[in-house]
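Each structure below appears as structure tokens.
Every number here is computed from the coordinates shown, using simple stated rules; none is lab data. Every value quoted in this text rests on a predicted model; they were computed, and no experiment measured them. Cβ atoms are built from the backbone, for glycine too; each structure is taken alone.
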Structure I
Amino acid sequence: MSSSASFNMPTASLAAMLREVQVFMNSIQRPRLKDSAWVQATLDRCQELQELIGSTRAAVANRGQGVSESMEEFLEYLKVWMHEFRERPKASRMKKVTEQLSFRYEAMVQSARTWKETASNFHDHVEHIKPMNYARSIFHVGMGVSAVLLAEVFLTWSQCFWVVGAIAVVALTLEISRRFSTSWNQILVTKVFAPIARPREMYRTNGATYYTLATLILVAIFSKPAAEIGLLALAFGDPGASLIGKRWGKLKLYRQKSVIGTSVFFALAVAASIFVLSVLHPTLLPWSSRWALALSVAFAGTMAELFSHRLDDNLTIPVACATVASIWLPIF
């Protein structure tokens, strides 16, 4: 029996359609405008998707008005995207229109997930898109490095708690406030945090908010070495896995996670742990114990990065790594 067997027909058709669109959306994040064969294949695929979305919309039109409207909006902007694509614009222009199409895809996903006839396991059948974002990766690394630098050079561990706590209050205030105003939400996602935001964050908690909450948990609960291991494993491992995985990750391991991306995360998590134990806290453990702890931490972080779906990995990765480190440190 297929995974969609528990769906009613309109829901199954909707899930299948969204999966097809998601594959297409991922394929256009790095357009090969000079490859005429790729361009033609992409245009052909656009035509096929227009027919698929149109037929799916007809199937749900009388039962899910919001879903139908979001599909219509996507179709309208897909035509805009196709027009721009045929003109072979500059990369910056193509990136902008692709981003706008991405927002409309995420609007379709959100409408589908809140549709009253959607099966409870629908969430597990549709993926978000994750465009390659260098600014987000730099911000990701910067947050972790800055937190560790503050703890090591400028602040005591207790002072770190109050500083991170204040930042967390600001982040939560922004998250809560944007739930009550569509225009404020759009300003935050498309203007204020546009360089680092993902389209899905228009409808979901921002990744930076999870990052801030994870940092607060680490500072509040764990020792400084364990917390720093968790922070740096996330800061370097997650963006490293994302960038390498998106570029060269053809062989998939689980969902959108690739073998090479997951391997990169593991390696960078090991390196982050060794750095903390050898440079920041060199008297804690002998070399053999450092490697045993680093490998254990990297494995826990890799599992969190690989299987975090309902929970954001900006929260699960550092907490998992710090938990394993805090268990092993007293033993070693």
Structure II
Amino acid sequence: MLPAIPLFSGAIGYASPVAGLELNVAIRTFEIADGRFELGVGGGITADSVPMVEWRECGHKATPLLVAGGADVAPFGPPSVAPTAAQRSGGVFETLLAVDGRVLRLADHLARLDRSVRELYGAGLPDDLADRVRAATAGAPAGRAAVRVTVGPDLAVTVEVASHGAPPGPSALRCETRSGGLWRHKWCDRAWTSPDTLYVADDGTVLETERGNVFLVEPDGTLVTPPLRDEVLPGVTRRAVLDLARDAGRPTALRAFPLAELHELPAFWTSSLSLAVPIASVDGLALPRADDVVAGLAALLSPGPAV
């Protein structure tokens, strides 16, 4: 019987009192049983690995073997897109929510920012940045505050804190096609932004909103969100929602979906400041609603009582 997950990475071999020890590094491994084969593909993940680049590398390793096996190979995405001059020169930033001086998901935000800075500018964040953020928010007024951490191409870091109002109500969005581009970094260059916009790819696949990642709520309660790609920001709150769903036993799915499917199901978007916000309509077309589900997720994403 095949194991649930094909073997890959690590080492496979045998130990014999006669023949000694023989090991082989397992990077691409076929497992064959009952006329069916499964392919496991691995790669070396390091502290400065770029997730999208690692995923493409796995695809490049797997494709020739899948083709040789007669599989119908789906594309693993185009080559990585380079940032524009305006994006690179403007730097990157993170926006975090602080409530009564407590910063939500600080480590996750700084990890994403550090990954972007290393990829774009070749060096990481200062070791004391988390302490600087906590110190900046310690004296903030009670209630909700937006914390903005900006890193320029010269690696200069600024931390700004400002009061922030309540999350917005259900959103009325309008569609706009966004052709390609590198959007998995949070750029300071905001010339492309358009408030209350739902971005779709050239083929009509839903990408994200101007302010956050998109989720669908299927009839059985499954939460569906597009898989990560160069055109989608790897949202910290998106990841938190997926983790909360897993902990609660709620099914999730990472798959692309067209605009037509979004028109038929309840949907919401997520961001660090707004948490989870229902989508009321798209281009004037009212969507089904699951506001109780969205409100429940928003409550789980909020900070608990201070301890």
Structure III
Amino acid sequence: MNDFPLIIENDTDIRDLTGMQGWLDETIPALKSSLDRVGAILFRGFPVASAEDFDTFARTFGYGEFTYAESLSNAVRINLTPRVFTANEAPPEVEIYLHHEMAQTPVSPDKIFFCCLAAAEQGGATPLCRSDRLYAAFRAAHPDWAAKFAELGLRYTTHMPASDDFESGQGRSWRSTLSVETIEAAEAKLRLLDYTWRWQPDGSLVVTTCALPAVRHLPDGSESFYNQLIAAWRGWRKETHPVVTFGNGEVIPEDAVGSIVDLADQFIVPAAWQDGDIALIDNHRVMHGRYPYGGGRKRRVLVCLARDEGIKREGKL
């Protein structure tokens, strides 16, 4: 897997944003073709030192916008430009497990840009995992389980606090998540999403999604294990019932999840950040996470989500 991620280093005279944009304009068709094949590209040594620089880099690719405000992400983030925001604000000791961004919601981004403005002194790498390779290995080892995931999909149960909880990797409040201010507006939005819900005595909200796909068919004919099963199973707040089930409500065997977790570990490639690095990830093909980090220097990684061009989306919210 020495092709993953594809690393492109600035070995030319690109020293400013104008030169970088000119280089991107010439190479973007080839870069997008490589992304379709490999699933992740790491750009190193380019003149990107701020959120605004990163915004310029991502915008040059011409993808459609996917803003944090309109998303159903359950992570607390801080917007820095209209399209750029901080990565998950969870404390550094919290591990964020492998997942496809927002695959636990009906509307998820197609591409993800990451930008490291300041690498951690210790740890803090972003694990990457090719879900097409993972699903092929899982299907070969456990064809019956693989077929069941593909047939039934998954339902997710998440907890939305009454106000943002910066100590949690899933701490975004229900008001922010649903872009509403009142209980009545929240319930109207949940009906539109086809979620079920129950309010908690502390004003927080527990919601369960409709059945969502667990496997995604990719343009090259392969299949991706496109979901948040690993992250939900290993890291989400535990309720009195499973946080993720098959799409019909049936409990997922622990042996099945354990097999997926073990297989995924075999396909992980950690992206060890350097200052100024940018990564472009195909969210349909590649899972990502975050390893814990430490040291005196604050890790600072930014995110920009994007939609593919020309994709028709039925029932967009």
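Computing Rg and Dmax of the Cα atoms in Å, for residues 111-190 alone gives 18.2, 55 for which of I, II, III? Going through each structure in turn, the value belongs to I. Here the criterion is distance in nm of label points 7 Å out along Cα→Cβ at positions 183 and 215, and among I, II, III the highest value is seen for III.
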